[in-house]
Structure I
């Protein structure tokens, strides 16, 4: 069973991508990973350390925000997407 922190971290991954109005495919491409792998980071597995720097740069947030929800989060560019 996942901890509250893991569930929140996974949910924040999806929320940050949506805040940048990117599809899962666009994020996977930006990170240089297969779509199926990226989908796991939004559904069941926290993103691995080696992708976090790139992810934070893409979604324009700082590390504390990604890990805790506190700090500098992304600026909304448009209304978030509602796709998976």
Structure II
């Protein structure tokens, strides 16, 4: 790895940890636009396909989505049962 790529990764990590996701996404968009047109196009397609706030119905087929939903329902049920017993 070159020192430039290490510095870029360090800056990306800092942005990820310290800033709003929209700022990080804006930084990525600008960087890809300037440095790698192919990656910029892929990133634009990804943004059209995925929505981080309201996932699509197709995400229900994702096993991790089912695990998260199932865990949440199980935790809510356990809490309800615990509160009813006390």
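Here the criterion is mean count of other Cβ atoms within 10 Å over residues 6-13, and among I, II the highest value is seen for I. Match the computed value 171 of volume of the Cα convex hull per residue in Å³ to one of the structures I, II, and report its label. Traced to structure II. Largest in FRET efficiency 1/(1 + (r/R0)^6) of positions 30 and 54 (r between Cβ atoms, R0 = 25 Å, to 0.05) among the labelled structures I, II is structure I.
Taking mean count of other Cβ atoms within 10 Å over residues 38-45 as the criterion, the top structure among I, II is I, with the largest value.
Given a value of -26000 for helix-only ellipticity at 222 nm (-39500 (n - 2.57) for each DSSP H run of 4 or more, over all residues; to 500), calculated from one of I, II, which structure does it belong to? The read-out was computed on structure II.
No lab work stands behind these numbers, since they all come straight from the coordinates. Note that the coordinates shown come from a computational prediction; the quantities given were computed from them, not determined experimentally. Cβ atoms are built from the backbone, for glycine too; each structure is taken alone.
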